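What follows is a set of structures for review.
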Structure I
Amino acid sequence: MLYFFCVLSLKKIIVLFRNTSLLDMPTERSNHTSPTPKGAGIIVIPFIIFSSILVFFLNEILDVKWIVFFVSCFILMIISFIDDLYNLPSTLRLTVHFCCVSLSLFYLKEEILEYSQNLEFFKILGLGPEIDFFIVTLFLIFFWLWIINLFNFMDGMDGITSIQVIFLALTTNTLSLIGYLNQNFQLLSVLILAAFLAFYNFNKPPARIFLGDVGSIPIGYLCGLIIIYGMLSFNVFVPLCIIVMYYLVDSTLTLLLRLIRGENIFKAHSNHFYQRILRSGQSHYQVLLKFIALSFLLFIFSILSTQFFLLSLSLSFTSTVGLIIYFWKKGKNE
């Protein structure tokens, strides 16, 4: 049902946005050549939030913690929609991101405390529970902020974010079905999957609409929630990180290279490895097929990592770096 509602709504919104300022106009750093509506997140994200609240309520699993998560996601959607319209200062956007993440982690404080107390590394150091808690919380704040923003950074090619979210949802649902995550994650992943399958119909090459910040920022928040909550309560950090391995490695390497070159990391750019190969002549469809093939591999490695930790992690990292090297070699003489 959610899938069909999203499809019908997206059809309407594409027509509406063509007559507004919510058009992504091609620039020198763009990967498309014609004006394309952006802001599909204004449809996709509310459908996910409100359907999740309804389904959680009907299954009697909606508590204050999850209400805070969904409200935080909604706040991020609103501020990002305003940013799509008026280009807000990066300091304001990051402040809102920080507040939403910090509030969410406050409601995970018991999980963070238990997790930090069980870390062998901290037991060896003997720093004390308060310091252990502070270190873990600080790491989670920055990691969650990084996930939110890397989903925003990486949303620069037809279909790439749709496929990434679809595979993360599939992985989360599979881990729930085999007993590694609970019902909350299973239901949330099914709803995210339905919404992004609908969005993919319009975002696959050639894209008819993009997520916009209104979509990429809150879905980055939800993906970060799944990864971090899954780590704290169910010890599935590695499987969930494996499925987003390409996003993590591409964004991190790109950021490091920009820092080395002395570039302004807050300024928009098109230096991601998949963007380089797009500019070298390969089509969005050709590059997306390679990303889908990698995602299938990472999905398999993610599930296998529950039994074969080091082997799966090594293979997933090697496969991801291999694709990035391929993109780099093919695109370096652009």
Structure II
Amino acid sequence: MTYSGLVLHGDHVRDHVEQAREGERHGYSGGWVTEVNEPDAVTVLAATAASTERFGLGTGILPIGLRDPYLAAMSFWSLQDLSGGRVSAGFGVSTPVIVTNWHGQPWDRPVARMREYVDMFRRLTSGERLRHEGLFRTSAPALPPAEPAIPVYIGALGERMLELAGEIADGVILNYPTAAVIRRSVAAIERGIARAGRKREDVRIVAFLRTVMDESYENASAPIKDELLAYMMAPVYRKVFIEDGFEEDCEVFERRWQARERTEAIQGISEAFVRAHAVVGRSAEECREVAAELVAAGLDEGFLYPIAPAGVAGKQEAMLETIRALAPR
């Protein structure tokens, strides 16, 4: 199976819900919700839970710097209760821009914070009365235990976070990976698995596969390039891109951006860079073939992240058509 799950995204909560309903109708295992500056993930999952029956629900990812562990435990307990046990919690450390500049919260010691956060979240959602003084603090009443226990996924990019995910998480979410990055990430995750004395099958390794279908490469690549802008400006992603052999792309982009040639910087992102990081195809079969190569690099599942090509009259309908065309089979 090339695509199994589905990444829900859009300008409005109702867009997410409509995508989830379409995903459930067409056999996707579940929907994962991003959280940056669109609708917040908890509201979206609550609306989606109320509008579906079998569809799995997950965050991909929820920044740990924006919700303390007790609030996160309350929210996910509520989602698990509302959905009848269909929820997974995907956490990540996000970036200093989002956590500190946008929300005014500290961003430091990311690996230590993630280890502590996941441990507290699991203890709180299991019904434990927890007093904790550390990077996070709590002394609050016990919550009812979540039924069933909520799987925890970690969104990971750097080697230390990948190893931690293998050590403690139920699953790992990779974002914008190339085949080479998937192979290196799996190796790091497996080192964490071995260190913790776990088995490889204890950890699900998944990736969000941004996918655009259009006869025109220019139309298909335009929204990918627009989104890659933010990633190419983020030091943590830039480091991975360079290690992956795309140093020239990063240098050309930065030189043009610093010269205020903003349009040229975005449009000049190379075709090789775009095709390595996203599934761009003229047909559903071509997209399936490209996605299958990424899954074969070491993933347990690939999640369809549908993107509307440039120039379409309705972005939502274009994404729904992609969801239908690439449904699991």
Structure III
Amino acid sequence: MTFKDLIGQKQVKQLLTESIQTGRIGHAYMFCGPDGIGRRTMARCFAETLTCSANAAEPCGTCEACVLNANSTNPDLLVIQKQDGKATIGVEEVRLVQDEISTAPQFGRYKVIIFENAEKLTVQAQNALLKTLEEPPPYIVMILISSNNLQILDTVKSRSVKVDFKRYTDKEILEAYGRVKKDGNVDDKLLCEYADGIIGRALSMANTGEQEEICRAVANGMLALSRGGGRALCEFQKIMADYAEKKELLFFTVYSVLRDAAMYAGYGGSVAMQNINETHTICRLSEAIGYHKAMKAIEYVGKAWRMAGQNVNYKLMADSLTIRIQEVFHG
């Protein structure tokens, strides 16, 4: 993969390309931005270029280093992640890095070490990393990928080249989605609103069958909640549990269905729905709950959605949200 293959992030690509062309490679970079913005893909592209034996502005794709990169087995490209079952990256992982940097690269001019979720580095691990950052061998390049710079020590940040990733335009989001979509088609406005400038979210909707499945379950579950009863409550709680692994898409869909119901109640057919495949069900939901109840439910969904991104008990939060929505519908 080369920089030319990547959509958007023109300034980032220009910075990294010029660094390669001029030979002014920093010993440490910090790629900053929200999850899904493309930091890992860019880091991988940059690393593969630096470790290529051709020493050119883009990887040749044929040398032994490039072949090993394609199989993720190049000893000159090391990726540090938090281990399964651990919430942080500790001193042990940093010591592994320090062992690696003592040996020169086997193929190209550089050995690259990528720290995924660098904000998960403990204070002790960051302090241990400082020695390497202060006196790095000339062949070492470290890329720290972070979504929360507040968790990174100032001493670490000051020794790294900060690279900020901007949110993508709607045009870039649609282009990226068009490259990978598998079947069917998601409404452009729905896709762009869900992506919110984050390309990873758009790509997660490439399997439109999954998105349609979630939307159908949510719309029918909401309609059942509007009719009341304990069975409907339990069934919607099960929907929230079944799609917990897709909670971002799930919460957006719940919000979007309620938004469609509110808009239909307030303005009728003059406003285009986002979830066009479930128009009939959403119209029935809108007639059952009306504009104000739909908007009140959206308020509760928004609060729960924010909580879902924090360290909370997901099941308790989702069950509570379901109860609140049904109470609003029948209030």
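Summary of computed values
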| item | result |
| --- | --- |
| Structures I, II, III, by distance in nm of label points 7 Å out along Cα→Cβ at positions 167 and 231: label with the highest value | III |
| Parent structure of the calculated result 0.45, given that FRET efficiency 1/(1 + (r/R0)^6) of positions 103 and 175 (r between Cβ atoms, R0 = 25 Å, to 0.05) is the read-out and I, II, III the choices | I |
| Structures I, II, III, by distance in nm of label points 7 Å out along Cα→Cβ at positions 15 and 279: label with the highest value | III |
| Parent structure of the calculated result 16, given that relative contact order in percent (Cα under 8 Å, 6 or more apart) is the read-out and I, II, III the choices | III |
| Structure from which -14500 was derived, helix-only ellipticity at 222 nm (-39500 (n - 2.57) for each DSSP H run of 4 or more, over all residues; to 500), options I, II, III | II |
| Computed 0.90 for FRET efficiency 1/(1 + (r/R0)^6) of positions 47 and 135 (r between Cβ atoms, R0 = 30 Å, to 0.05) - originating structure among I, II, III | III |
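The numbers here are math on the coordinates, done by the rules we state, and not lab data. This structure is a prediction, so every number in the text was calculated from the model and none was measured. Cβ atoms are built from the backbone, for glycine too; each structure is taken alone.
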